[in-house]
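Each structure below appears as structure tokens.
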Structure 1
Amino acid sequence: MQKIYYKNKEIIPSKIVCIGRNYVEHIEELGNEIPENMVVFNKPNSAISNTLNYFFEDTRFEGEICFLIENGNIAGVGFGLDLTHANIQKNLKTKGLPWERAKAFNGSAVLSEFVPFNGDISKLNMKLTINDTLIQFANYDLMMYKPEIMLEEIKNFMDLEDGDIIMSGTPKGVANYHLNDRFLGQIFEDDKLLVASEWVVK
């Protein structure tokens, strides 16, 4: 696990809770069915990285708005990349098996710093630019499950500890990536930039 920061202090989440299939156009681009209930899976804190590494040819990026939890509520916001070994996941899904080998490997949660947030959550949006081209865009309106619903659903079966992170799902535009690609992830409240992070694939 590499270091991530909130209020200029290092934080160590006990877990990262990920929301899957939260954007209709992303579901459609991967040929999945719209789920009846919110899809939830976890990444361990050993998955956390602040560097973006190249793994395999089939490894896919998924840009996401991420939330940091304090006292059971959303306290901070950051940008995250959920990395996925696509072929491994496809094989696991075909057999009805868990996704950990495809989703929870070391370095699979690439995170920016987190900044305090107490603004209007309905105005949040994110942009992911790769090599100066806008690849992904997401906002509150496009989410099937809004952040307040995510919190309620997760708390039904799992405690959220201070420093835990929720990755809220990815919009359309996911793809494989290459060595030396330049990523820029940004989180905005309306047009106000809240946090940005750049990575060059190593």
Structure 2
Amino acid sequence: MKHISISHIAIDDNRDMPRRQREREAVSRLLATINPDYRLAHRHDGSPFIEDHPEITLSITHSTTTAAVAITTLPDTLLGIDLESPRAALASTYDRWSNPADVIPSTDSPMPRCPDASKSQSNEAPNLHQLLKLWTAKEAAYKARAPHHPDRQIFLPDIAVDLVSSTATLPDGTTLALSFRALPPDQILAIATIKK
């Protein structure tokens, strides 16, 4: 992932401004710090790109407190990122977004177990940290692949994530490399990438 630049910034907590507007403003500020000439635009499917810079591949994500941008100029690279904070809904909805081929390792992580979630490879219920990594990996893989196949819709349960080998496999057999970064407070940033 040495050819990918990842930057993040705090989202203004001004409650007088709608949440979506605060998120857009944070992304604009972040892009301006990277390059003042960058102008964000969106494709018909909603995926972002930088106007007048077709050589740049871009992915954007945000949580309630943080916005992040990943950029690469490496030709023909698929790139997606996702940033999330732990939330109990990951366990209660796990059966709707998981894939039977998902691989979740056992861990000594201090986060509490989620009894509502399916069993991991160790026959223990995945903990919230594992579910957070699994969710962000699926979202990052979705973002990496979806703009390049607008005619083929992909859903999160279609993506198989192996947290042991740090890969995500898409329905067409494409395998993406995954990496993760921790951001305060207790957020996980997932990065999915592959060179076409």
Open item on the list: If helix-only ellipticity at 222 nm (-39500 (n - 2.57) for each DSSP H run of 4 or more, over all residues; to 500) computes to -6500, which of 1, 2 did it come from?
Closed with: 2
Task: Among 1, 2, which structure scores highest (criterion: Rg/Rh (Cα atoms, Kirkwood Rh)) - done: 2
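When percent of Cα pairs over 16 Å apart, for residues 43-130 alone is computed for each of 1, 2, which one produces 59?
Working: 1: 59; 2: 65.
So the calculation was done on 1.
Thinking of 1, 2, which structure, once relative contact order in percent (Cα under 8 Å, 6 or more apart) is computed, gives back 31? List each step's numbers first, then the result.
Details: 1: 31; 2: 20.
Source structure for this number: 1.
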TODO: Compare FRET efficiency 1/(1 + (r/R0)^6) of positions 67 and 163 (r between Cβ atoms, R0 = 30 Å, to 0.05) across structures 1, 2 and report the one with the greatest value.
DONE: 1
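With distance in nm of label points 7 Å out along Cα→Cβ at positions 35 and 99 computed per structure, which member of 1, 2 shows the largest figure?
Details: 1: 0.7; 2: 3.2.
Result for distance in nm of label points 7 Å out along Cα→Cβ at positions 35 and 99 over 1, 2: largest is 2.
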- [ ] Could you figure out which one of 1, 2 the value 20.5 for mean count of other Cβ atoms within 10 Å over residues 59-66 was computed from?
- [x] 2
- [ ] Using distance in nm of label points 7 Å out along Cα→Cβ at positions 19 and 171, single out the structure from 1, 2 with the greatest value.
- [x] 2
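A short reminder: the numbers here are calculations on the coordinates, not readings from a lab. For clarity, every value in this text was computed on a predicted model and none was experimentally measured. Cβ atoms are built from the backbone, for glycine too; each structure is taken alone.
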